[in-house]
Structure I
């Protein structure tokens, strides 16, 4: 056992990355599309089938399509190649690429042993596993942010600028990497030329989409910060600033829990768990997470050598605070692109702990525990969704592909693969079927209120499932 810790840590790191990649693709087979992913992947499917980017078309929300579309364009290509399963492959692919680029960055700054621990943190912290599986744009965004940093460190500044622009075309958040890139450019040989490349090229790449949103929605970053744009398309959400959330304990508890796989860091999501001693188990889970974080205390950043990483952390930290004030507290995923900085700190901190065998085995066990916890979460969610698969299959087997359903929310229309008309948009009765399930807690926005049901035209029942309480009506 004495020679065990003289192993090649570089090889150990590569093995860990390979295992992490396999886990991501394995979890994809277990994952059922839900939440905001239903909207994003509905948009990708629309782009693939219609050949255009949506605007006011009903694809799961009663609002125009505003999101920077690179993730959706990539997913639409995957859909054209592999159908719905193809849609699910985008996040694990780019999540895996994040690990590879993250490794290339970290090995520039750390010793091999430090890099090993840093990559364990970066690969297996639950938020990175989650968004390398879920159908959100975070894995694609994080990949392009990390790639832009790597290219900047390699002094390939034109490609760096293009990549940063692609990050903005994934999510507005990508713009927050630019100050870090400018610092790296400032320390290069041709500083003014390189600073121009990393600041102007991203603007050129992203401007067409920002201009589109400004022209059709009155706000280039709609729906955020709408209070700054008087002519913005009407939208109640995100139209004000509430600074009280910045010092609310809920905000910081949600951030911590979000890092460790609690969906959006929202404790209410744990209501799905129906297990004995739930409070005790949750307390043990939080304790394990706190212990896992301990090496961060020992990690240090050099102000001289890692200024760009400090700027990256500060910029995305500022973004997090803006989101909390403008959107709400459940936004831990906003910090994903700067987890590479925490990984750097973690690698140094873990290597500083003198009980080498203990820290090695402890962190390996933590990683195994996190993979098990994430797998259990996906299993619970999938088994819950499978209860309604009979309803979804009936729709696909007994209704025409081009028929529209009156149903709110993002997910029902995604899973039945039919156009969904929101009750607020159903002014012209442009639907044939009505989906009714007053107990569908998986997407509560799909539930028609009693008032909405009373205003429906004459209907006849064509389907009822006593197990799920799903009823489908057809207009007479």
Structure II
């Protein structure tokens, strides 16, 4: 099969593989809710049921707005689908910006499609955060696209790219967090320096645009700033807690493992490029653009590398730039090496099938005792059999959120489960601690996370 790859048809192979990579993002979309997805699911259900799209979550809600729009537009009944479709669409859009960058900056044959394919084939994107129903994929898209647009504005001195960057960075904040502006500001400074674009960015129109870059957080904080628990205060706390007191041994381990884990999460293409460079194919040439990409990657990774309580999830937006570095070296490969790269990508796509159909269901669903849908159905049957179907939630565990989400999905939207209030009685409650003053009905232990169903008299 691979002997039929020729210099004449390899371009079409890149396009076909990219289309398959996009389609394969959908393979695990039906797996039951994983981790924080369940929190987004419950908040989304409450948002839709109450028709309140502003106050449901302390974080900015653009990801939830997009998910709600997809739910309405496609008339989706499963709660996982709108969340994961929003992430998948975001990942494909991020791949598109990788393609735009590579086409305009690398200026080599097939640069755009290769960059898009490599981004989609990063292990972290294809197998995890690229499709998972967290806000991270959308956060990645808006941050990466804003950074790319800022670069193109600096290199080509075009206001339209900077205007787009301002729009995108506001959208990035509205997706998740204030940290979006760290990525944006560092890219602005690095590219203005690298392309001698200070005068361009100091034009009156660009100064006005720069001021507008913080429009979204100012409006958001004005609308939601009320008291010590305001969402704006919580967003700032999200940054501060990364630098709390540390355990020295754990911190040293963090410093050592973070770069290695980042490399491993881009497997297998990161390993393939490293192997080719080690074999001096391609020769590791470094032009100005590559040095700037590496600098953007390093400067933006550094705070999370040094922060004691950061995790790999916080540097997800940098996978776009990492994919561009890999893409540049892929473009230098000779024809035989590119064939090896194609074989590697095909094998990875085959592994994605195995991962989606067998591995992930085994890890995340197993049997009925670990099936959130089965537990939700059991809770509904128990409560209805007792003649009282009012259910409340007190637990904050992911398992309790997932059970809540599936109960909501199985019942009419008008009966979406609410949080237990202090003065409520004669209701069933889902909680992660066993109550002392209530009648315990049943205990569930999905993935060793106890959830108690009890009746509060």
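Numerical summary
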| quantity | calculated |
| --- | --- |
| Identity of the structure behind 14.7 (criterion: mean projected area of the Cα convex hull in nm², for residues 27-258 alone, calculated), options I, II | I |
| Per distance in nm of label points 7 Å out along Cα→Cβ at positions 307 and 411, the highest-valued of structures I, II | I |
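Coordinate-derived values only; no laboratory data. Bear in mind the structure is a predicted one, so any value in this text is a computation, not a measurement. Cβ atoms are built from the backbone, for glycine too; each structure is taken alone.
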